[in-house]
Structure P
Amino acid sequence: MTQPCVDPLRTPWSWAIPALALLLLALFGLAGLNQPVFLWLNHALYLQTEGFWLNVTLFGDAGMMAILLLPLIGKRPDIIWSALLAGIITAVMVDVGKDYFAIQRPPNVLAAETFHQLGNRFGAASFPSGHTAAAFSVAGTISLMVMDTRIRVTVIALALFIAMSRIAVGAHWPMDITAGAFTGWLAAILGVWLGRHLPANRGVQMFCALLLVSTVVYLVFVHKNGDVEARLLEITVPLLSLALALPGLRRLFFPGVHHAA
């Protein structure tokens, strides 16, 4: 049985995060703090073990965020369905934002010796941060649909950690990650709303499950263009998520076998 989710339009959890993100976005832009704050945080967060932040930032990848939902199969299909809807909305909003604003990333603006750049170099537009948006999209969906405050605080803290990693690796400005947080959370609100009005039947649940399993296969066997330092995590986390999801997958696809056992 699924738990009732909070009305996303009638709780502080729906507006507090995006309101704070917009406030910081305006502050960084209007006060001219975007570059100074980036440089300060980039140096402050730097670690000699460069692979640490590359492994953290890996979780902002849309595929990695998606497979973290796998263990919820058979337990909270409503969260999976709403999160995937939110993910689609997030992807569209991020792509439109990047094309419209066309803001250059730090490596294309700053001299290489002035900051730390880790991992692969990205040539695409910078605003908003897609990794941050993906992280806050999932965190927002969970926060709006789970009653436990400890879980809410945990997923928001993890999303913020991923957002900070984008500055640590030198890929995004502070304005990028605040815009990404706003975008992801807004998408979560819309995804939860759509999920409540278009509930997932068994066919939709099976489709979502197959999509997530396919994502595991892609990350483990196909995707080879990521940072080498994070490749081990990119393999082990999807496989672990799949292993944890096996009981739910069995109940979903073979209900008769499960009941007969």
Structure Q
Amino acid sequence: MFKGGPEVSTHAEDLKLRLMTIELLRTAKKQYTYRKLSEKTGLPVTVLSRYAKGHVLPNAARARQLWRTLTKMVGLEVELHRRIVFNTDGYFDNTKIIGDYNILRQAAHHALASFAGKRVTKVLTAAVDGIPLATMIASNMGINLVIAKWGKEVGVPSFLEETYVLSGSGVTVTFYVPKDAIRKRDSVLIVDDMIKTGETQAALVNIVRKAKAEVSGVFSLIAVGDDWQKHLNLPKDCPVEIVARVKLPQITK
């Protein structure tokens, strides 16, 4: 569920997930035969055919299983890897990713499938590149968005603040979130377009803790390398969903 307590029905969210899975299956069918899809998913050809033709919908558990398998074959992860091209300094241009409506829409579907059945009441992101993605995810889940900004807004009486030092720069960064934006009973999904050092996401985790709320998970389109995992001090059962993982490029000059 994405809002409310344990008594809230998840039928609407389950139905959305099941319909999204059928849409993805139909996309996969354009590139693969039913026999190949059967090999990959472990489901009989007849069952896949009935799903694709809309004769029957998979239940929520099977839909999640199907979604994870199909996204590795077609869709978002494949498209992200195609667009990630590092320059000679080890950076890549993310404008073709964070500004692409279809990418963001698929990402919102991916987040919905990944966290279906888990209590999420708010989406939290940091300004600025994570905002388009987080907005789409919050909209898809039907919950509110909270943005951690680099400055205090006039008119807001009090803030949650978190300061950290950028790796290797000696420069400090402070995020500000209106104090009432995250409450004690909230379960917060942290969203960003990319994780590299993990410092930004760790700061967002600390803001949630200062609000005495819980972190329901972390979602990112791209993770570069593995060092970021050292910075995220998350509970053991807190899920981290990364769509595309890429290695740090070897820089030779």
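Of the structures labelled P, Q, one was used to calculate Cα extents along the principal axes in Å, giving 65, 42, 33. Name it. Can you show the working numbers first?
Details: P: 65, 42, 33; Q: 59, 57, 32.
Attributed to the structure labelled P.
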Figure out for me which of the structures P, Q the number 5.5 belongs to, where distance in nm of label points 7 Å out along Cα→Cβ at positions 42 and 170 was derived from the coordinates.
Q
Label whose coordinates, when distance in nm of label points 7 Å out along Cα→Cβ at positions 194 and 210 is calculated, return 2.0 (choices P, Q):
P
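Kindly point out which one of P, Q the value 19, 38, 26, 13, 4, 0 was derived from, the read-out being P(r) over Cα pairs in 10 Å bins from 0, in percent, for residues 74-137 alone. It would help to have the intermediate numbers written out before the result.
Details: P: 19, 38, 26, 13, 4, 0; Q: 19, 47, 29, 6, 0.
Structure of origin is P.
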If distance in nm of label points 7 Å out along Cα→Cβ at positions 106 and 154 is computed to be 4.4, which of P, Q is the source?
Q
Here relative contact order in percent (Cα under 8 Å, 6 or more apart) was calculated and came to 16; which of the structures P, Q was it taken from?
Q
-22000 is what came out when helix-only ellipticity at 222 nm (-39500 (n - 2.57) for each DSSP H run of 4 or more, over all residues; to 500) was calculated for one structure; which of P, Q is it?
P
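Read-outs throughout are calculated quantities, based only on the coordinates presented, and are distinct from any laboratory measurement. Note that this is a predicted model, so its numbers are computed, not measured. Cβ atoms are built from the backbone, for glycine too; each structure is taken alone.
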